[in-house]
Structure I
Amino acid sequence: MERQDLFDAFSSAMRGMADEALLGGRLHPGRVKSRLLEAHPPEVSGDGVEHMLVRLAADADLDAERIGDNLWALVGAKDVFFVDALNPRFWLLHSTATADKLRRLLTRHLLTSARLDQAWFSGEHLQQLEGERRWVRSSFSSDTLQPNESGAVVPRRWRIQVEGESPNDLLALVSREERYRAGAALTAVSSRLSEPGMGSAEVAADYQGGFVSSGTDFHLVAGVLWRSLDRYESYIRALEDRYRLGVDMTEAGGMSIDGDVALIEFPHDVEDLPALIANLFTCREPFRLWAVPREVSPGQWEANAVDLHVGHAITLEITSQWLRVLLGPHTCGNTLARLVANLQHRFDARVAVPLPSPA
């Protein structure tokens, strides 16, 4: 099967027409759900991807079938999930199965693997979704990291969806208010796409790398997905290029250290630093960090952590004003992206990690 054939099948599904001839009718009519995933196959090749997918599919009681050039189908009794691994590190997963079935596949089988993680978009990445903006969504909860926070500086909980004309502008207006700016994290956006002679589609994207598409033409959607993947890959590799620490031997027999320390300055002081420390290193979602932190001086903590995605090392130094992150020489940039995105939704929406502006 060629990609164009698969995109044609998705277009038909979005228009409410099921293709009974395709994999036994397991591609159901309805919206197409897509996820951007970050993978670490045992080797960066089609064979490495296939080896990884076969094992993941078996765990989920699915059959992995290669259906095209770097295209796989994970086939179940009633549903099918397609994996496009043209980029062996950054995959696109597509399905017309229900949202609940896709969520169960991800949370119970795929994302439990240390070799697989979802993408983590910052608010800036979501703003780059193309098309005419239909709505924007903001949600925030400080209960995970700061359960005892007073709410005077940061909203405890926040959820809003803005629809209509120029929804970005209205959310930006709200986020300028002192009372709300820390909680105005951009969680999801929706845009309408159209092109003469092709049709139209509406795409919604969320900060966890999820996309939902409806309309008449999936080819428009595919372009948006691939451009989003390219931007995200550039972001992750830029994080790795700048912040991975490594040691090189010089010609004179000495050593030189490459890489910077990622300094994240907190937009507001941490109200309960011991609580943030305790809740950040629990191994649980969404941070997936394990460590035994220690207070190295009054008000300053250090944690030599393990990221449960790939199992690489990461060192964090934390005070009530800032967080410093030191990536090991092989630590995945997705670790830092996940940390930033979840701090935006659980600590302060204005959190950011410095990166050079794209050329």
Structure II
Amino acid sequence: MQVTTVGLDLAKNFFQVHGVNAHGKVVLRKQLRRDQVAAFFVNLPPCLVGMEACGSAHYWARKLQSMGHTVKLMAPQFVKPYVKSNKNDVADAEAICEAVARPSMRFVPIKDIEQQSVLALHRARQGFVKARTSQANQIRGLLGEYGIVVPKGLAHVTGRVPCLLDEATDLPGTFKQLITRLLDHLKELDRQAAEIEKEIRTWHRTNDASQRLEKIPGIGPLTASALVATVGDAKHFDSGRQFAAWIGIVPRQHSSGGKPTLLGISKRGDAYLRTLLTHGARSVLYRTTQGPGAGGWLRELAARRHPNIAAVAQANKTARIAWALLARDREFDPGFAAAA
């Protein structure tokens, strides 16, 4: 009998396939090597294929879609409840097959190859920035063991350490050579991060949606390009609040008995996007509180609540505005007011 729904458990070398027919009866259980997957699905009649959104999931989704299949990706935490007992590849594939057929299941939009390439630039830059910070802290720590205290900040490390080494006559020559080598490595990391950021800005200038998002206060080329590359089609989200909840900048809820209880922000979704939006919101908050004039709701909020709470609230608002511009294909208007 024809297979209508397939659960595909992705892996590095061995993939597990679980298929059912229109009546929900199991008609297919098979393990495939990586080089057998494409040939297997080419010969399979078009059906619904479910996969977890994990490593290489978007690649396989695009490949199976080109073969005529309907592919849907799901977050792993939404598939986990359908695992009946012990966890193994066979049980995971069965759980995926069960979860993808649920009418209330939430699905992950499939990214195209351009989105993935831009996000790869962002991830590589993030790695260089993290390594750069770690290298700077290592230099400060090693110098601190010799009583040389360097203030925090990359500029202090690159600008003051060479002079401190020249002035310190009691330091061993071997140690000075080591610090010089680490400084060279730090400068190389900084150069790599700057070059990748330049590539991101070049792509940003060629994308209309990314340029429209840049006009929002608190969003620059990095945040705009990351939003466009990560979200893709914003119409997958029903509202700006759903988009903000997907990023993870809304309160967690623990309500019962009709009594609403809101906790701290959920921190679900994409941590990278949330970080960029929050840092941008801190910039908006600083300009609002330091500049002249009334300032509006953000100034009033910052006056009665902690600055971190005000920054996250502004990040939430920024995310909703970004969704509205992407979903409705509009330009940012600072004086826009919703119709009554």
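Quick check on the output: -18500 is helix-only ellipticity at 222 nm (-39500 (n - 2.57) for each DSSP H run of 4 or more, over all residues; to 500), derived from one of I, II. Which one produced it?
Numbers: I: -8000; II: -18500.
It was calculated from structure II.
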With FRET efficiency 1/(1 + (r/R0)^6) of positions 143 and 303 (r between Cβ atoms, R0 = 41 Å, to 0.05) computed for every candidate in I, II, 0.50 is reproduced by structure II
Which of I, II leads on relative contact order in percent (Cα under 8 Å, 6 or more apart), largest value
I
For which of I, II does mean count of other Cβ atoms within 10 Å over residues 31-38, calculated from the coordinates, equal 22.6?
I
The value 13.0 for mean count of other Cβ atoms within 10 Å over residues 79-86 was derived from one model only; which of I, II is it?
II
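Once volume of the Cα convex hull per residue in Å³ is calculated for every structure in I, II, which label goes with the largest value?
Numbers: I: 158; II: 235.
Evaluating volume of the Cα convex hull per residue in Å³ on every structure, the highest lands on II.
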0.10 is what came out when FRET efficiency 1/(1 + (r/R0)^6) of positions 7 and 263 (r between Cβ atoms, R0 = 30 Å, to 0.05) was calculated for one structure; which of I, II is it?
I
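Bear in mind these aren't lab numbers, they're just calculated from the coordinates by the rules spelled out. Source: prediction; values computed, not measured. Cβ atoms are built from the backbone, for glycine too; each structure is taken alone.
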